[in-house]
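> Alright, structures below, take your time with them.
Derivation of every value follows stated rules applied to the coordinates shown; laboratory data play no part. If you're wondering where the values come from, they're calculated on a predicted model, not measured in any experiment. Cβ atoms are built from the backbone, for glycine too; each structure is taken alone.
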Structure P
Amino acid sequence: MLSGNMLKVLQLVSEKTMNLNDLRKATRLPERMLKGIVDALSEKGYVESGEGGVSITEKGKEALKKTQL
C-alpha cells in the first residue's frame, strides 16, 4: 500500500522526471524524508533514480493506475 506522500511523489514523477530538489519544492517535504520515500519507491521497483533525476517505471505506472480506480 502506498502512503499519501509516496503517492504524491509517484504522481509527480509520472508527469516528468524530476530531481530531488524539484521534488522537495513540489512536495514541501524535508529532504531527509523525501530521500526515504524515493528509496522506498525504488526498492519496490516503482521509480528509478539516475543522473537525470527520479522517473517512474512501468511497475510504478501500474501501481498508480490501481490507486486511481
Structure Q
Amino acid sequence: MQINQIATAAEQQYATTGDVTRNILATTEVIHQTAHGADETADSAAQLAAQAQQLQELVGRFRLQ
C-alpha cells in the first residue's frame, strides 16, 4: 500500500514539474515579446523626436509680420 502511495505521489510530482516547466517557457516567451515591443517603442520614440525636431526647424523659418 505504501509503495502505491509513493508511486502516485511521484507521478503527481512529475506532472506538476511538467506544468511548471511549461509555465516557465510561456513566461519566457512573454518576456521576449515584451522586450521586442519595448525596443520597437523606443525606436518609434526616437523617430518621432527626430520628426519633431525637423518640424520645429521648418516652423522656425516662418516670420510673423
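> Kindly point out which one of P, Q the value -33500 was derived from, the read-out being helix-only ellipticity at 222 nm (-39500 (n - 2.57) for each DSSP H run of 4 or more, over all residues; to 500).
Details: P: -18500; Q: -33500.
Label of the source structure: Q.
> Assuming 1.00 is FRET efficiency 1/(1 + (r/R0)^6) of positions 14 and 54 (r between Cβ atoms, R0 = 35 Å, to 0.05) as calculated from a single structure, say which of P, Q it is. Mind showing how you got there, number by number?
Numbers: P: 1.00; Q: 0.05.
Among P, Q, the structure yielding 1.00 for FRET efficiency 1/(1 + (r/R0)^6) of positions 14 and 54 (r between Cβ atoms, R0 = 35 Å, to 0.05) is P.
> Given 58 as the derived value for percent of Cα pairs over 13 Å apart, which of the supplied structures P, Q does it correspond to?
On the way: P: 58; Q: 77.
Answer for the origin of the read-out: P.
> While we're looking at this one, here's another question. Work out the source of 19.6 here, i.e. which of P, Q gives that when mean count of other Cβ atoms within 10 Å over residues 6-13 is computed. Could you put the intermediate results ahead of the total?
Numbers: P: 19.6; Q: 10.0.
Derived from P, not from the others.
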